[in-house]
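Some structures to go through are shown next.
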Structure P
Amino acid sequence: MSKKPSLYPVDDGCFICHSPYTECHHIYPSSRRPISEREGCTVRLCHEHHQGNTGVHRNHELDLFFRTDCQRRWMKREGLDGEEGIKAFRETFHGMSYL
């Protein structure tokens, strides 16, 4: 299966502060990292918003924002909504859902 483009704009630098110096954050980590890569569930973040004190790896609310927002974006791109979309997301991402 081919890799899909990121669900987040990549031309604007960091998604949060627009810094041009970015790192790739896989929204669904660990065993789901390859799925995140394949499905475009990545976002470009500057070091501070990625791994810094205010970053997604240390800020549970920011992490949860990206997980729920990305699921919504994924469902919209796939043309799915409601229970049908949640079911498809769970099938693709091995049982998880944030909605």
Structure Q
Amino acid sequence: MPDMGISQLASLQDLPGVELVEQGLEDLRADRVTTESALVSMAAPRLQAIGVDVPLSRHSEAGHRLYDLLSEEDRASAHSRYNALVARIVSFARAAEHASSG
């Protein structure tokens, strides 16, 4: 599968979590540290394996960065929101893998 940037994700618009991937890619390209950019950075190996062109982040430890960003917003719900976001990006990757094999 060729590398997919934001525009190529159009074929995956019906997949769960595509909005997080699109926003994360946009934020990474603009070097913005956001929940979405941290999530996409964390999932980069899996996303790249399905053909998504994920820019390298100059920030390290995306998983810790994601949790820190969520904690800044609301420490009490950070853990559950972290798990929900990870589940959403995994759902996206699984659905994209299934779509590309079919």
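Odds and ends about this structure:
- When mean count of other Cβ atoms within 10 Å over residues 34-41 is computed for each of P, Q, the one that comes out at 17.6 is P.
- With helix-only ellipticity at 222 nm (-39500 (n - 2.57) for each DSSP H run of 4 or more, over all residues; to 500) derived as -19000, matching label from P, Q: Q
- When relative contact order in percent (Cα under 8 Å, 6 or more apart) is computed for each of P, Q, the largest belongs to: Q
Each value in this text was obtained by applying a stated rule to the coordinates, not by laboratory testing. Predicted, not measured: the structure shown is a model, and the values here were computed from it. Cβ atoms are built from the backbone, for glycine too; each structure is taken alone.
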